[in-house]
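> Following this line, the structures themselves.
All of the numbers you see were taken from the coordinates with simple rules; none came from a lab. Please read these numbers as outputs of a predicted model, since none were measured by experiment. Cβ atoms are built from the backbone, for glycine too; each structure is taken alone.
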Structure 1
Amino acid sequence: MDKASELRVAERYRRSGDLDRAVVTLQGLVSEIPDDTGIRRRLANLLIESGNRDSAISELVKIQERLASAGDILGAIAAGLKVVELDPRFENPLAYIAKVTVDSLRDEQKKQEAKTVPVPTLTPLGDIPLLSELTPEELSSVAGAMKRHELKEGAVVFDEGDAGGSLFFVTEGLLEVRADTAKLGIVSAGQCFGEFSFLTGDPRTASVRCLENSELLELSADGMRGVVANHRRLREVLFSMYRDRALVNVLSQSPLFEMLPSKDRARLAPRFKLVTLAEGQAAFQEGEQEGALYLIKEGSVMVEVRIGDELIELARLGKHQFFGEVSFLTGVPRTATVHSLEDGTELLKIEEAELKELLRHHPYMKEVLSRYHLDRVTATADTLKNFLKNGNVEGIVS
């Protein structure tokens, strides 16, 4: 049986409206070449077109099983999500994803390479950002949070400057990435894009459009937060990805680190540790002896001091701002308490010893810290002066 000619016959039947004969033709091909998932995908799409939902779902489940065992994780996820689109109540539509391990895929890849017939080139699970770090159970949960999109040639996924917090994985097709008028690159099956906005929440830094019909898997930041709530280890996995793929650019936006050469920011990034605070939880308390510096990754904090029985708010700080420089510069205990204003505030912490080493090589950074310190001391003095002026504390002589 000649595959190409049979596919042409099936397509002629489809275009003439004889969907039943088109289905029979493709089913014959599948029985002859059962491991050809490309033919099975055509058959599944044809079954959907002909209104045979249950048979289409059965075919998609078989496709997922074969793709997962062969190492095409993104293709397997796409097949499972298509099942969900056809039947939202289908039980365990991503069952085969949870059985995947890096070792099992490596063994399967060796078997495929040993075959004499050509096999498609696949992106190894270990080379797919984020997914490569997950356990089978975590991978299944993340896959369940994704959405599948079929886009036509010329369709724009997003434009530079758009708000957005989704990461996209390409299962089929070819897409072009541009910033202004410059072409930055091409994204193809097995690759991902959009990670900077996904990790930081910042606007898109480039535009992406389809050069041909494409299939994408979208993982939103909101969807990922829901998964993290059930798999706490994923917070560290995400931070590892953030540190590797986004932190250098984030540091370039900070007034403290923006003047560092890019190579030094790259060396500095791995030294930051992630600190996550619940609403009301303190990063440190007034009077503590500690000199670490904090950069706000997500969320916001309040800085306050205690005078007598009163708590005085000195400042509220948000994304990309830093705090903790007073103790570092002066060596005195913490002069204020800093606590989170919202649940899930994320801070980037760099220890005092690491910061001292950095300033030894880049002494101008101490000037930046000192300037911010002076501005904050002035603002604090004004706040306390107004507080005392209003007669809030008795027995203090002006």
Structure 2
Amino acid sequence: MSGWLPPENLIDTAADYALKRLKEIYPPGSRRHEPLLWFTDAANLIGVHDRQIRDAINAGAAKPISGEKRDYLTAAQIQRVRQHLHDNSYKKTLIHRKPEGSPPYVIAVSNLKGGSGKSTMTAHAAAWFALKGYRTLVIDADPQGTTTTIMGLLPVLNPPDPDDDMPSHPLMIAPDESLFTVFDTEQISKPRSTFWNGSKEPAPWNMLDIVPAVIDDYYSEMVIAAKKGESEVPFNMLLRKAIDTSPATQNYDVVIIDTPPSFSNITMNAIYAAHALLIPVPPDTLGVQATFSYFDKLDEIFVELEKLYPDNFNRLDFVKAVRVRYNMQPESIDNSAMVEAVMKDVLLEPVVFESKTYRSAAQYNLTVFEGLSNELFSRRLFIEAFSTLTDIFSNYERAMLDYWAGLRREDG
């Protein structure tokens, strides 16, 4: 065999060391704790006054978590309060659901550039929609598994040795839970519950589940290629079919997909499954160039695939870009201005600036919603990040609600 391969003992030694460290960091029985939020945060998320939050608590909707200076609500408890207020409110609907019998609304987060902020935006979008009361499913289609890790699971805990004690680890991902099985069976059968759903006082519905990623999901490319001649479904529609027809996915309102940084078969499946596309634009020159190339190639691919599959063309109707990790360095300032000039028709105004908020959360594989309760940054920084994320994701929420309204009009 030509070419260089690392010595087998080097691979084994590195793998053994990695598993040993993971066992120390994440011992069996360990689990992530739910984020704790202020009553004011709960009121903003639900869209009511602080007083109504306290009234619901006094009525027994949830038992707050006592802190040194104030009481908190877990993410799951906020949904219990939301349910109580929804059931007892005469002013407005506080829980929105997809039309009966329709598949969930799908948002894909995509860019050609690795390190563009896809996984960060995916995880925060999923957390935001879950906190807003939507039954949310994340599909981690990037075999690196960053989003899976942020959601509290460990994609690297997938040892091949059945005698190892790691298969019983609570953060372990079973082979039939990952994306590879989805493409192989064309069904989503076993979404994994996350810590967001609550433990002592669980949410009245599953707030946030995930189809996790493992490194072996790279084999999905081979499965998709093989199905080009076998499946009745076009190769670029396999994920769309799984989302639309799997009984397990009908219990979700919104699906958020993290895609690989490439124009792979997996990425094309994610885009063709999506109703909306979120494209993070990084601040570096190469990242901006990759984003421009991505848009150019995306248009070209859509034209060609529409010719091939005129009856099964994509349903994508909301595409927006967001500047992420920008700062006050000259390169970032210049590129921000260029992106604004070139992409003004699809660019959302809020800019996700590089800050301690996201850096500190990322250091511990958290979203900013959990970072506050872990005291990783100040309340002021949290409010700034929360406001920016709301400005971004509320655009997708409106697009989703408009889409649902259109479906209901069609049904009369």
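> Quick check for you: by distance in nm of label points 7 Å out along Cα→Cβ at positions 77 and 341, which of 1, 2 is greatest?
2
> Where does the value 4, 18, 23, 20, 14, 10, 6, 3, 1, 0, 0 come from, among 1, 2, when P(r) over Cα pairs in 10 Å bins from 0, in percent is the thing being computed?
Only one of 1, 2 returns 4, 18, 23, 20, 14, 10, 6, 3, 1, 0, 0 for P(r) over Cα pairs in 10 Å bins from 0, in percent, namely 1.
> Of the structures 1, 2, report the one carrying the highest value of relative contact order in percent (Cα under 8 Å, 6 or more apart).
2
> When mean count of other Cβ atoms within 10 Å over residues 197-204 is calculated, the result is 16.8; to which of the structures 1, 2 does this value belong?
2
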